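S.K.: Given below, in the form of structure tokens, are the structures.
Just so you know, all these numbers are worked out from the coordinates, no wet-lab data involved. Keep in mind that what you see is a predicted model, and the values were worked out from it rather than measured. Cβ atoms are built from the backbone, for glycine too; each structure is taken alone.
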Structure 1
Amino acid sequence: MKNTLLIIILATTIPVFSQIAGESTYQFLNISSSPRQLALGGKTITNFDYDVSQALYNPSVINSEMDNNLSINFFNYFADITYGSAAYAYTLDNRGNTLHFGVSYINYGDFQGYNEVGEPTNNFTGNETVISAGYANKFNELPIYYGINIKLITSKFEQYNSIGIGSDIGFYYKNEDLMLDVALVFRNIGGQIKSFDNINEKLPFEVDLGFSQLVENAPIKWHFTFENIHKWPIGLSNPSRLIIDLDGNITEEEVSFMNDFLRHVIVGAELFPESIFNLRLGYSFRRAEELRIIDQKNFSGLSFGFGIKFNKLRFNYSHARYSSASNVSFLGLQIDLN
């Protein structure tokens, strides 16, 4: 009861902002935390098992099956940008009380500096890091779990730096009879305690709702995730898709209701989810639509990957399609230290 009260207090006292990309700082907080998550579409929140990296996105999945497991993930994002994450969980007692610790970072590479008249100055770099600690528990006599991550965020670009405090609050419902899981996550609640240049910016708050189910008599688990359910509409007209007629009249792209609805949807499927070898496939409608090139098929939004277990070592790989210009591959290792 005390833990439940703590979550309610945090949820109601920390400022919450309705934001998506381009409207807030620390956007790296919403990058996929692991190859498995990216392969299933990018924001899957319904994996309640050994995957210690999943708790970086949804703290309510923290459980004793993650005990003494270490996960390390890395990928080249775009150009010279690199991203990585690490996670570790430790079970405190035989009642399943488990603590989770994580870190994620992004490095934007080197930049050449110039002054106001275009003369070259010193090179500089940019990087951001988040360190988190999480805990989850179960409501008495209910198949519902709840969890919270507390996050310290640091960001540095040239001589500018910022510090933020955030939290994630998650709820997870398991129906053993239907093999159905439902998850609800409030991510990036909080704000800056030190701004870059006396200009306070908001954290990329979002609310995600997920469903998953293990198919009866088939080795398949499907996932549906609805991202940013707190914000409508989420779709904006693309300036590159303006139509100009012979008279110079400009017509902007019109985002229909169904198009806007689908941008909230991510679908994924995992084949052989409980085996030593897994195949994964996902599709993000929002990524597909926002990166779509007219009259060209580049399969933006599609992602796929696999996982394989060797004794106490799990290897995960995923590949995600973004555009014809660039796509990413994500590598990860999880080690059972028991």
Structure 2
Amino acid sequence: MLTEIVLRERLQQMIDNKTKPLGALGRLEEIAVQAGLIQNTLTPEIKHPHIVVFAADHGIAATGSVNPYPQAVTAQMVLNFLAGGAAINVFCRQHRLGLSVVDAGVNFDFDGTAGGGSSPNLISHKIGYGTRNYLEGSAMTAGELGKALEAGRSVVRDLAAKGCDCIGFGEMGIGNTSSASLIMSYVTGIPVEECAGRGTGASDEQLEKKREVLRQTFRLHLPAIAANPDAMTILEHVGGFEIAMMTGAFLQAAEARMVILVDGFIATSALLLARLIRENVQAFCIFSHTSGESGHARMLEYLDAEPLLDLRMRLGEGTGAAMAYPLVKSALAFLREMASFDTAGVSKAE
């Protein structure tokens, strides 16, 4: 096994000797080096990519104070995923990405539902029927959190056993931008009202109400989190089951040395937490896009991350990761297949 320094140097030498001016393929060259380091090879390749969408409900959403859409939309969208009708289904079919949907804690029973419990794409790890309302107390217990983290890890372990080498995480959960905003604020120190955006299309009036609720929530849980500002405490107090599972999934994917495609605002909030547990998890991550959700750009700035795309998307579901995947494939293809100056008989610049 080559050391990271030697491997990086050799990958860069290979890239610089391709039939092109130095640096002419821009970010694709950076991706090729990163993927080579992740897979510890001079010929990185992705053969079995997969998107996992984690879905769960949030107790705060039942109050209608932070979301214009009713909580029932979470389950309705999961059924849409399983029927193949959502944007993530379209993009996964187009780019030949595997897709799994995890019931992390949706307030609905999918067993026996047409297109639900019988679907091979549905993985059931239901921790509960949504988290508790974090305006009244902690969102989840320590026991529920432990189960959620392990469930996220187990999903990735199972995919790794089937050969998955590249993974992206998406989510669905009415109210989860609020949870992500609180997580972002606690981790980065940015005021929570500056972290919160419109989510699923809030009006100006709804957005201001959402921000006030989040200010109340932030103050309520601040003493406990300030006393123990780790990922577990933050998740227990204001997290969602799907965010907790994604946190575990990020950690397991890094341990499995997968190329990880980071989606938007909520997925990046889970990465913020995973970094508190294992700092080097970010080395395995390629940031797919800048979400149109207002706090995401500041999250990326905090992480010193430069995403591949900026399409003003804010859908979630892993759609940004699916859209960035072809760029990653192109980066690895040029590294493996493009001729060098020597093999092509092309003169180098003097």
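S.K.: I have 19 for relative contact order in percent (Cα under 8 Å, 6 or more apart), calculated from one of the structures 1, 2. Which structure is it?
M.R.: On the way: 1: 19; 2: 24.
It traces back to 1.
S.K.: A further question follows. Given 2.1 as the derived value for distance in nm of label points 7 Å out along Cα→Cβ at positions 232 and 288, which of the supplied structures 1, 2 does it correspond to?
M.R.: Values: 1: 2.1; 2: 3.1.
Traced to structure 1.
S.K.: On distance in nm of label points 7 Å out along Cα→Cβ at positions 104 and 152, which of the structures labelled 1, 2 is highest? Show your work: numbers first, answer last.
M.R.: On the way: 1: 1.8; 2: 0.6.
Across 1, 2, distance in nm of label points 7 Å out along Cα→Cβ at positions 104 and 152 peaks for 1.
S.K.: If FRET efficiency 1/(1 + (r/R0)^6) of positions 80 and 176 (r between Cβ atoms, R0 = 35 Å, to 0.05) is calculated from each of 1, 2, which structure is the one that comes out at 0.15?
M.R.: On the way: 1: 0.15; 2: 1.00.
Of the structures listed, the value fits 1.
S.K.: Tell me which structure, out of 1, 2, gives 4.1 once distance in nm of label points 7 Å out along Cα→Cβ at positions 216 and 256 is calculated.
M.R.: On the way: 1: 3.6; 2: 4.1.
Computing distance in nm of label points 7 Å out along Cα→Cβ at positions 216 and 256 on every structure in 1, 2 gives 4.1 only for 2.
S.K.: By the measure mean projected area of the Cα convex hull in nm², tell me the structure among 1, 2 with the highest figure.
M.R.: Structure 1 gives the largest value of mean projected area of the Cα convex hull in nm² among 1, 2.
S.K.: A value of -2000 was derived for helix-only ellipticity at 222 nm (-39500 (n - 2.57) for each DSSP H run of 4 or more, over all residues; to 500); which structure in 1, 2 was it taken from? List each step's numbers first, then the result.
M.R.: On the way: 1: -2000; 2: -15500.
Checking each candidate, the match is 1.
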